[in-house]
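Some structures to go through are shown next.
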Structure P
Amino acid sequence: MTFAALVERARALTAGRRRAVLGITGAPAAGKSTLAEQLLAALAPAPPPGLPAHRWVAHVPMDGFHLADRELDRLGLRDRKGAPDTFDPLGYAALLRRLRDDADDVVYAPGFERVLEQPLAGAIAVPSSARLILTEGNYLLLDDPRWARARAQVDEVWFVEMPRAERLRRLIERHVRFGKAEQAAVAWATGPDEHNAALIAATRDRADLVVPAELMRRVGAPPDQAGHDGTGPGVASS
């Protein structure tokens with residue numbers, strides 16, 4: 001497997017100029033955002049023959065479907081932020097279905113504001129020219145009826161796999177970078193995050209493709225500075 005092969009596999013999903021959705025999943029800090037961003041950078045300037053070069057590929061993370069802290073407090077779930085039941089999977093599925101339907105000039109997707117640590121409506125514009133949508137989320141393959149609705153809207157799901165020790169190191173470093181004290185970062189990474197990682201690991205065999213994280217390092221992937229896996233302060237794993 002090579003990174004170039006991944007790029008070609010992703011590009012091939014748009015055969016016939018149809019709109020396709022590629023899902024990327026994996027444990028917190030496994031490298032989902034890194035892979036999505038690398039694919040986006042490689043694909044954007046090289047559309048399939050016959051497709052316009054202008055914004056033919058888009059990146060729509062799942063992070064915007066975090067429940068707001070106010071709602072988590074109401075539900076008593078704030079200390080589990082990042083677990084499967086702290087998201088709106090049906091809203092996520094509805095967005096993916098709307099993207100697949102390809103009936104609108106533009107679709108606005110929510111983002112996630114790192115400073116506020118809150119979802120932000122209408123943050124990502126997906127134009128009608130986008131034929132390939134890259135979406136990432138920890139629970140795309142979860143055996144749960146609510147999350148299964150999202151999976152049904154995705155053409156393929158790739159599972160990013162990283163050795164546990166390296167993943168924990170990156171995760172703790174990320175928590176610290178986004179404001180946690182080191183001891184709290186370790187406790188969160190080895191507690192709620194690790195519980196979620198176990199749930200996600202159990203879905204590995206449902207993936208269409210397993211991508212080793214070192215593949216991205218070989219092609220010069222930068223460290224995941226954005227923290228798009230949803231692991232900023234108070235976020236366990238998105």
Structure Q
Amino acid sequence: MNKKRLITIIIIVFLAVSIIYLLHYHPAQSEATKYLEGSENVSVKNTTNGVLLDGKGNDTAIIFYPGAKIDHLAYLPLFSKLANEGYDCFLVQMPLNFAFLAPDSAETIISNTNYSNYFISGHSLGGAMASSYENSTNKTDGLIFLAAYPMDEIYKPCLSIHGSNDGILNMEKFNKSKDLIKNNFTEVIINGGNHGQFAYYGHQTGDKEATISAESQQNQTAKEIINFINNIVS
């Protein structure tokens with residue numbers, strides 16, 4: 001086999017593997033998709049880059065970036081709880097389910113809405129990309145990390161929530177990243193929670209088993225987010 005043909009084969013194999021990897025993702029489970037029907041206080045609307053959980057409030061919006069290769073709809077139950085408490089929630093659908101392909105997605109939302117307060121949040125890789133957006137624009141009032149940490153210096157208040165049984169979050173990098181947060185920082189560890197139970201998308205390779213239910217983890221998460229936001233906007 002000549003060298004040129006070998007290189008061509010290697011390139012084709014690499015592209016094929018890359019396409020298979022990019023197209024494989026964790027879809028939302030039925031526990032999450034049933035929330036597409038909305039509720040008495042929350043309506044679910046399609047947007048140009050995801051969905052809006054439109055609750056009874058009009059002053060504060062939360063923009064959320066999902067984790068890598070995770071369907072944004074998997075987070076519907078958690079953010080429906082927040083919308084029910086008066087915070088409109090935008091769940092961003094990322095290209096190929098990778099937030100690093102569209103880290104400025106929040107700009108579209110902020111430019112086309114008129115809320116008094118904006119908070120940006122993200123799970124895992126989504127959290128890192130959310131911090132990158134805030135660092136480059138300074139357009140939000142605070143950041144909410146779910147099993148995530150910033151990549152850049154942050155000068156806004158930050159809430160960080162992760163589970164004690166998280167098998168994916170790199171704790172060494174997480175602890176080092178705390179030096180990047182130059183404002184108020186609140187860390188919450190959910191006892192028994194893991195990496196994946198902020199949403200409903202099934203088990204993620206490498207994660208540890210949770211010893212609490214996903215509903216319990218999400219209820220605790222919602223409570224902490226509400227307290228965090230209220231302390232800032234009140």
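For the set P, Q, ranking by distance in nm of label points 7 Å out along Cα→Cβ at positions 87 and 183 places P highest.
Work out which structure the value 16 belongs to, where relative contact order in percent (Cα under 8 Å, 6 or more apart) was derived from one of P, Q. Computing relative contact order in percent (Cα under 8 Å, 6 or more apart) on every structure in P, Q gives 16 only for Q. Largest in mean count of other Cβ atoms within 10 Å over residues 127-134 among the labelled structures P, Q is structure Q.
Taken together, the values in this text are just the output of simple stated rules run on the coordinates, not laboratory data. Everything quoted here is computed from the prediction, not taken from an experiment. Cβ atoms are built from the backbone, for glycine too; each structure is taken alone.
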